[in-house]
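Pasting the structures here.
Each reported figure results from applying straightforward, stated rules to the coordinates on display, with no laboratory input. Just so it is clear, the structure is predicted and the values come from calculations on it, not from any experiment. Cβ atoms are built from the backbone, for glycine too; each structure is taken alone.
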Structure 1
Amino acid sequence: MRLPLLRLLLPLALLSPALLAAEAEEGFVSLMDGQTFTGWKTATENPGTWKIEDGTFISRGPRCHLFYMGDPQPFKNFELKVEVMSEPGANGGIYFHTAYQETGWPKAGFETQVNNTQKDWKKTGSIYDVASVGFAAAEDNKWWTQTIIVEGSTVTVKVDGQTVVQYKEPPGVQPGKDFDRKLGSGTFALQAHDPKSIVRYRNIRVKRLPD
């Protein structure tokens, strides 16, 4: 009996914790394997900023964005969960409804802020320059789960299950000149803001919701 049991346990042991966690949440699919950048693509500026350490994507260096390119079908309505840990004074972000861009700040889509103690008053969970909060809902040097839910014209951002922001896009909103910031569809991206902003991201998973 021991041999069949061993054969069953070995494949499970080879799975990363992120993949196991995603499978435990019904309907969620993991977007990272914790060991490679498979499915992800860095911007062309400062690609060395992004590293993989201990199963996490870590930003440590000049500005560079890391885009999810592992699914050709755009994400419209979804629930995205990302485990995040920032070091003191760090600024980062999680983008949605965005598109790959070689350089600069992503023009398409929205950024949900990662910032507990950096000088920018827009703190973690804010939808940057759209619906911002001035209090920190998380702490540096501790993991938290940042959840982004898009359903039609409503965006909800949660930190460890608590709603930080809920934004309902007004009818007739038009894309801006410099940044679109209009709900549509697209992919996800992680932000490396500057050399002093060290942020870790892990266990990234998503569940598509009905359109």
Structure 2
Amino acid sequence: MNWTPIILTFQLAIVTTIILLIIAIPLAYWLANSRSRWKPIIETLVSMPLVLPPTVLGFYFLLVFSPNSGLGYWLNEYFNIKLVFSFAGLVLASVIYSLPFMVQPIQSGLSNLSPSLTEAAYLMGKSKWTTLAKVQLPNIRTSILTGIVLAFAHTIGEFGVVLMIGGSIPGETRVASIAIYDEVEALNYTSAHFYSFVLFLITFCILLLVYLVNGGFINRFWR
């Protein structure tokens, strides 16, 4: 059995999750603390992938980054960057499409954190970023873990965006969800079942771990 689509899927999920974590922490911090009039607009843009059909995002991605468009031509001509039908394009699209799954849990954790912790750190002369790194983030570990797992699992299950942007190039953009679609079209149900079962098993284990951690079952077990 060909494991390449599974490996490629996890490479995409890992890279996407790392990038999202870097982006989501400062963005979630701003959303949790800002009183800017632009906040509702930013929150709406971040949350849109939750309700927006993935093919819509994929379609506009194709329009913007196609070699025939101005931006796509410029990136390809001067920087040799090709985002359509490439792994790099899958990463960029996955980051956009999985963004709310990382941002919202972290934002919720920061919003529900006791203000006294932050105030105490400020009274001790700590800067905002020091307070965030050493006080706030350690106290929302569960929220961060939830965001990581949800973003990772969501990236694994992506189909519409991946199909529109990456197509089905073996070893490059043919991730597991696309491989399942291809195998079903070819009436090769044995291979489709293999890819489906692997994704089902792994995502089940990942989500089960989150619920066990959030419910405190692991801590009670080790007592």
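Quick one: FRET efficiency 1/(1 + (r/R0)^6) of positions 78 and 158 (r between Cβ atoms, R0 = 35 Å, to 0.05) came out at 0.75 when computed from one of 1, 2, so which one is it?
This value belongs to structure 2.
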Open item on the list: Matching task: 2.1 is the computed value of distance in nm of label points 7 Å out along Cα→Cβ at positions 54 and 70. Pick the structure from 1, 2.
Closed with: 1
Task: Identity of the structure behind 17.4, 67 (criterion: Rg and Dmax of the Cα atoms in Å, calculated), options 1, 2 - done: 1
Open item on the list: Quick check: -23500 is what I get for helix-only ellipticity at 222 nm (-39500 (n - 2.57) for each DSSP H run of 4 or more, over all residues; to 500), calculated from one of 1, 2. Which structure matches?
Closed with: 2
